[in-house]
Every structure is written in C-alpha cells, then in structure tokens.
Structure 1
Amino acid sequence: MSTHLSTGIITGFSAPVKSVEKINVEGKIPEEAFGQAIVDKLDLFDCIISEGEYIWNLKPEVLEQNLKPFLEQYYIDFYRSSHQPNHKRDLLQVFRFLNTRPSVNEVKQYLQESYTNVFQGDHYYGLYISFGDDPISYHLNTIKLSREGQVIFEEVYDHLSFFQRSLRQLYKRNPLGNCLFVEVS
C-alpha cells in the first residue's frame with residue numbers, strides 16, 4: 001500500500017467515556033492513563049466531558065507562547081536541505097502569519113483557510129490504542145507540519161512509534177515537542 005508519511009502537533013484528542021473508564025492501570029485514573037498514552041505531558045491539555053466523550057484540547061496559552069519558537073527549530077531541522085521551491089514560499093507565508101502573534105482562534109482560522117504541506121489542520125478518525133485486550137477508538141486533531149510520500153507501508157508500527165518518541169525527545173524543551181505525532185495515512 002502506498003501512502004504518505006506525516007508529522008504534526010497534537011492539538012486535541014477524544015475518546016468515548018465508556019471505553020476510557022474501562023482502563024485499569026495501577027496507580028492511575030483511567031482518563032489519565034489514556035491521555036498519557038497519547039501525549040507525553042497531559043498537563044498541557046484541558047479535559048472536558050461532552051456528549052459521552054472525553055475531549056482534551058491543548059491549552060491556548062501553550063500554543064500561543066510556543067508555536068513560533070517550536071516551528072523555527074523544527075522547520076530548520078526538517079527543511080534545511082529541501083529543494084522544493086514551494087516549501088520556502090510556504091514557510092515564509094507561515095512565519096509572516098506567526099509574526100502577527102495570532103490567538104488560538106486565529107491559528108485555527110488560518111489552518112482552515114490556508115493549504116500548504118508545511119502547516120495545515122488535519123484530523124484522524126478511527127485510530128485505536130490497546131489497554132490489555134480492549135482496543136479503544138479515538139480521534140486526533142493536529143497541525144500537520146510535514147507530509148511526504150509516497151511511502152510503502154507494511155506493518156511499520158514499531159518504527160512509527162520509535163520515530164515519534166525520538167522526535168518528542170529531540171524537541172522536548174519546547175512543550176509542543178511533547179505533542180508530536182507521526183503517522184502514515
């Protein structure tokens with residue numbers, strides 16, 4: 001199967017309350033165990049219950065204070081040897097926007113209205129994570145930072161989680177580094 005390799009920042013995630021409350025991890029409440037399986041620092045997120053779902057959203061101040069410095073480092077690391085002329089144009093456009101010090105709502109609006117391979121909103125539905133024998137379906141909202149393809153994809157889940165952990169470790173000084181997500185879709 002031929003697909004794309006993407007990296008993004010998790011800005012929100014959700015799962016059914018009934019599924020999450022079945023989690024039994026010693027020393028942790030179920031929603032804490034679930035959330036910590038998705039992101040490294042759960043305290044960066046607010047959690048509410050709505051319509052039978054636990055919904056975690058990245059705290060606005062975390063995104064507003066850390067997005068530009070995080071992207072400056074990430075984009076240097078990722079795109080420094082890119083020969084794609086549209087990457088440079090897209091990066092300049094993104095930083096022009098970020099220099100306005102946008103609010104979270106302005107970032108969300110920008111993500112909806114602007115399409116680039118270096119900065120766009122993305123949603124993942126029907127993802128699964130297992131706790132024991134019970135798989136739990138969950139959804140993610142991300143800011144996609146990079147997308148490359150086509151890649152041949154055959155059961156590389158261990159590599160994806162390794163890449164994700166490695167990226168989180170590399171960028172952990174910035175709170176958003178703890179929210180990185182790697183996916184083949």
Structure 2
Amino acid sequence: MSFCTDVVHHLATSNMSLQGKNKFINNLVQDIYSFQNKLKIFQRDLRTNNLNHFPYLKKIEDYLVGIATILNSEDYVQKLECLPTHFEDRFKNLKLLKPSIAFLENPFVINVIENGCPILKSISMDTATLEIELLELLEDEGLKQFKYSCHSLLEFWKHVPVIKYPKITLCAQKLISI
C-alpha cells in the first residue's frame with residue numbers, strides 16, 4: 001500500500017504540473033517527457049533498493065528492519081514497468097510534434113538547410129514557403145536579439161511581423177493554440 005501511495009503521489013504531482021493558465025504545448029510535452037524519465041529513475045533506484053523517491057515505502061522498510069525480511073524491490077519494479085508503456089501509448093503523437101515544438105520555442109536554432117522544415121504537414125502543407133520564411137527569419141538580427149531578451153514565448157511571437165512572416169506566424173499561432 002505504501003508503494004501505491006508513493007506512485008499515486010508522483011502521478012498527482014505530474015498531473016498538477018500539466019494544469020494551469022498559460023501552459024502551452026511545449027510546457028506540456030516537457031512535463032510529460034520529464035515524468036517518463038522520472039519513471040526510469042524510479043525503476044533504477046528500486047532495483048538497487050534506493051527508496052529516496054518512495055518515502056512511504058521507506059518508512060515501512062525502516063520499520064520492518066529486523067522484524068521481517070527486506071522488501072523484494074523487483075516486484076515494485078515490475079509494477080512500475082507498465083507505466084512508461086501506458087504513457088508512450090497515450091502520448092505517442094507528441095514525438096511527431098517535437099520538431100515543431102522546437103521551432104515554437106526558438107526558431108533561431110532550427111537548421112533548415114540540413115533538416116528541412118520542422119513543421120508538421122498537418123499544421124502547414126506549404127513547407128516550401130515556410131523554409132524560405134525561416135531562412136529569412138534566421139537572418140533577422142533584430143528579432144533574434146528580441147527573442148533572447150524577452151521573457152515569454154507568447155511575447156516573442158506577438159512581435160514577429162505577420163506581414164513579413166505570414167506562414168511562420170500562422171504556424172506559431174496554431175501551435176500555441178494546441
């Protein structure tokens with residue numbers, strides 16, 4: 001029961017991080033992938049009987065030392081193994097969005113020449129125009145300086161001129177609205 005309490009606590013904490021105002025798709029993806037990595041750490045630690053991430057289970061273990069046998073952590077590891085699979089199944093489409101999200105977070109780190117257009121075709125079919133606009137944006141020193149000085153994703157995209165970058169701004173708007 002203490003193991004379940006710890007796991008439910010971690011799930012509840014993760015769930016809370018996914019909620020709230022001003023959460024964009026990039027924040028949600030980051031939180032989901034972060035939790036998936038935490039599950040790997042939890043499994044690794046359980047395999048070595050490190051209960052630092054399981055305070056309730058640790059209390060029971062500490063209480064039972066000398067009274068009963070040491071816990072069989074492999075049982076707990078097996079119970080945790082199904083969670084990453086469920087997360088991967090539920091959020092498999094997010095992997096496809098990663099290049100688009102990288103564009104949304106910072107279009108100035110996109111290598112259009114080597115990697116092509118990072119935007120999914122479901123967001124914009126006109127990848128040729130997007131690539132040209134991205135190449136022009138990459139050379140826009142004023143916007144680049146503004147990007148590195150502004151405090152929010154939304155603030156940056158509000159300042160990207162729609163007239164100069166119509167396809168890019170439309171893609172950003174679509175991604176922000178997800």
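Quick check: 9, 35, 37, 16, 3, 0 is what I get for P(r) over Cα pairs in 10 Å bins from 0, in percent, calculated from one of 1, 2. Which structure matches?
1
Quick check: 1.9 is what I get for distance in nm of label points 7 Å out along Cα→Cβ at positions 107 and 123, calculated from one of 1, 2. Which structure matches?
The structure behind it is 1.
Using the calculated result -22000 for helix-only ellipticity at 222 nm (-39500 (n - 2.57) for each DSSP H run of 4 or more, over all residues; to 500), pick out the matching structure from 1, 2.
2
Between structures 1, 2, where is FRET efficiency 1/(1 + (r/R0)^6) of positions 35 and 131 (r between Cβ atoms, R0 = 35 Å, to 0.05) highest?
Comparing 1, 2, the top value of FRET efficiency 1/(1 + (r/R0)^6) of positions 35 and 131 (r between Cβ atoms, R0 = 35 Å, to 0.05) belongs to 1.
Taking relative contact order in percent (Cα under 8 Å, 6 or more apart) from the coordinates of each of 1, 2, which one would give 21?
The structure behind it is 2.
Computing distance in nm of label points 7 Å out along Cα→Cβ at positions 27 and 59 gives 3.2 for which of 1, 2?
The value was obtained from structure 2.
Read-outs throughout are calculated quantities, based only on the coordinates presented, and are distinct from any laboratory measurement. Quick caveat, the model's predicted, so the values are computed rather than measured. Cβ atoms are built from the backbone, for glycine too; each structure is taken alone.
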